[in-house]
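What follows is a set of structures for review.
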Structure P
Amino acid sequence: MILYIFLQIDSVYEVYLNKLYSSEPNEVKSAYEFFKKMSNARSNKYDLYFCAYSLQILYFSTKEFNKEKFLDEAIKLLEKAIKIDNKFSEAYALLSGLYGIKAGMNIFYGMFYGPKASQMIRKALEIDSLNPRVMYAYAQNLIYTPPAYGGNFEKGVEILKRIINKYENGYSDSGIIKWGYKESIFALAIAYEGRKDYKNAYIYYKKLLDIEPNNEFYKNKVKEMERKS
């Protein structure tokens with residue numbers, strides 16, 4: 001009977017993980033509500049992590065006016081996850097990214113959250129430097145940190161390319177956290193577009209469109225980059 005209940009929970013968990021990984025806002029919101037309930041009902045680092053990850057996706061995909069609340073809640077959730085397991089590299093990496101987003105909001109946040117983002121990614125790298133999501137967070141930190149404070153755009157781009165090659169050469173995530181491939185392609189497209197390197201941005205938006213041929217955002221971006229190239 002107990003085994004049956006655990007199997008049922010695993011099955012439901014997988015359903016909501018699939019909703020989360022779809023990146024479709026309504027599905028992600030549904031996943032957030034599920035993982036929030038789970039994190040309130042028990043002390044589990046993965047419930048907290050997935051709840052925080054869903055909030056990060058919602059921050060970028062919704063048009064609410066006060067979206068900063070998503071980041072603040074996600075940060076608190078990840079801090080709880082780290083208290084449960086202080087060797088949880090995934091949580092340190094995601095937390096680094098959230099601090100980085102906050103740092104980019106204004107100069108005062110930059111002075112406070114910038115060093116915290118760097119501190120978290122150093123901790124994640126100490127624990128598991130080969131984890132693709134740790135590599136992803138490190139790349140983002142390098143790309144968006146000013147050179148005077150240790151940023152390195154070219155190095156960050158090369159790390160993202162290594163992540164993509166890692167997956168395309170057969171790497172498969174062994175745990176339940178399974179993101180990094182499409183996100184690294186998207187990060188490259190955004191990074192190149194931000195530098196007005198529309199030719200390279202086109203390459204990576206086109207790569208995303210090849211993966212998701214019906215994605216209207218990617219279709220529009222491919223046309224835009226082609227026009228600007």
Structure Q
Amino acid sequence: MNHLKIIVLVISLISGSLGVNAQSLVLNSDIPPRPNHPVDALIKKSFNDLNIKIEFYNTPTKRSYREADSGLVDGTFPHILGAQQRYHNLVRVPVSLGQLDLVAVSRIADLDLSQGIATLKDYTVGYMAGWRALEPLTRDLPRVYAVNTEAVLFMMLQQKRFDVIIYGRGLALEKIKTDNLNQLVILEPALNSQSLYLYLHKKHQALLPALTDMLKQNKPKTPVYF
């Protein structure tokens with residue numbers, strides 16, 4: 001954990017012990033920072049409406065889960081259904097933040113995905129470590145490798161160490177556009193689609209009803225894709 005995160009946590013604890021009205025919570029996210037992203041804005045506004053200040057930290061997925069489950073941070077997002085089956089101290093806020101469309105991204109524009117994930121058995125495939133939606137999908141692939149960050153995932157694809165990567169459609173489109181990775185293509189159809197949620201440590205369970213209402217009120221009408 002970096003020093004800044006430790007400082008924020010200490011300040012949060014001190015503020016609570018002094019009875020300061022505005023509460024401050026720390027949330028991990030395994031998605032790189034995205035200025036003005038609608039989901040980040042939705043979460044910040046919904047907590048702010050409850051007089052709670054939020055700090056976001058970009059943390060690899062498995063560590064994000066572990067820190068939230070231990071109570072070291074207050075929650076983690078965005079994650080698929082069922083995280084609490086493995087991390088028993090987490091509770092899910094029952095409002096979908098958006099949809100994760102898992103797609104294959106490659107330099108091979110004519111790669112045919114009509115047979116689904118089985119098509120990739122002859123290729124070297126990369127994906128994000130800890131993305132639980134990918135575990136059953138990639139289980140039978142002989143050459144599949146997990147990395148911890150988006151930057152490494154795309155670097156290894158560009159350097160031809162991966163033939164294909166599996167990532168979220170919205171995130172892949174954003175990365176390709178931002179970094180001008182015009183040699184890469186997103187292959188259709190999507191391999192899997194699931195809703196994503198915010199999870200809080202169970203010590204914040206009392207917040208769930210009010211936070212659920214705020215998220216429903218503030219949620220954008222346009223669908224958000226990860």
Structure R
Amino acid sequence: MNETLFSQIQRLFERTYAQVGINLEDCLIDRGRCAQLSRLAGASARELSELARTFLRRADDQLYVGIYYSRWLIEQLERHDPRSGLSDHNIRSLIAFVEEINHALHAALQFKLGQREIHSEDFARNLELQAQVDTYLVLLLFVAFFRKTQKVSRTDRRWLRFHLFASQNPGAVHDRNLRGRYLETTELAASYTQFLDTLNGMRRLDEIRRFRSLDYGAKKERVLALMNAS
């Protein structure tokens with residue numbers, strides 16, 4: 001049976017970090033459930049993307065995850081399957097798709113390690129920063145796969161960075177907390193991935209595994225130290 005794009009991306013993250021122990025595709029929810037969970041999440045949820053969202057809830061010391069993708073986003077990925085090539089037609093949809101899988105996976109891994117403050121701001125910023133870093137690396141793999149040399153050019157990297165970092169507009173978010181979260185994590189992720197671009201394959205793998213093990217404060221300190229050293 002052919003693997004879905006979802007399962008392939010989950011498997012890639014699990015090979016990189018750790019097994020999450022569940023099939024995250026089982027956590028997919030429909031539009032009605034998304035609307036219900038958005039209302040429960042409060043006013044700030046109104047400013048989250050309409051294309052894709054991840055919901056986390058803790059009950060009886062269990063973590064419950066819901067992943068939502070809009071019909072439009074799925075149609076874009078079906079019409080322009082990124083496994084056949086990346087372009088301006090599917091890059092934004094793929095970014096949203098990958099980030100939600102990443103949010104769910106790292107939330108589950110952290111919960112398994114004893115992290116219970118899933119609604120704290122540091123937890124949210126940690127997931128957001130990690131997702132942007134990991135999504136950049138996934139995009140690099142997609143681009144490299146379709147290059148005869150298996151190498152990603154500077155032009156490719158600039159194009160990926162534009163769509164993942166530069167084209168974002170966190171300043172348009174009205175909620176001050178969300179705006180600050182997106183502004184800070186986007187800046188940190190853009191800087192950290194520039195550092196990752198200087199490493200070879202094995203050094204980069206070791207680095208991102210160490211980075212993933214850090215809490216948000218330590219991640220931020222790591223990136224700021226690299227920025228000051230450059």
Structure from which -9500 was derived, helix-only ellipticity at 222 nm (-39500 (n - 2.57) for each DSSP H run of 4 or more, over all residues; to 500), options P, Q, R
Q
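State the single structure among P, Q, R that was used to calculate Rg/Rh (Cα atoms, Kirkwood Rh), giving 0.97. Each step should come with its number before you reach the end.
Numbers: P: 0.97; Q: 1.00; R: 0.93.
It traces back to P.
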Compute relative contact order in percent (Cα under 8 Å, 6 or more apart) for each of P, Q, R and report the one that scores greatest.
Q
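Every number here is computed from the coordinates shown, using simple stated rules; none is lab data. Remember, it's a predicted structure, so these values are computed and weren't measured experimentally.
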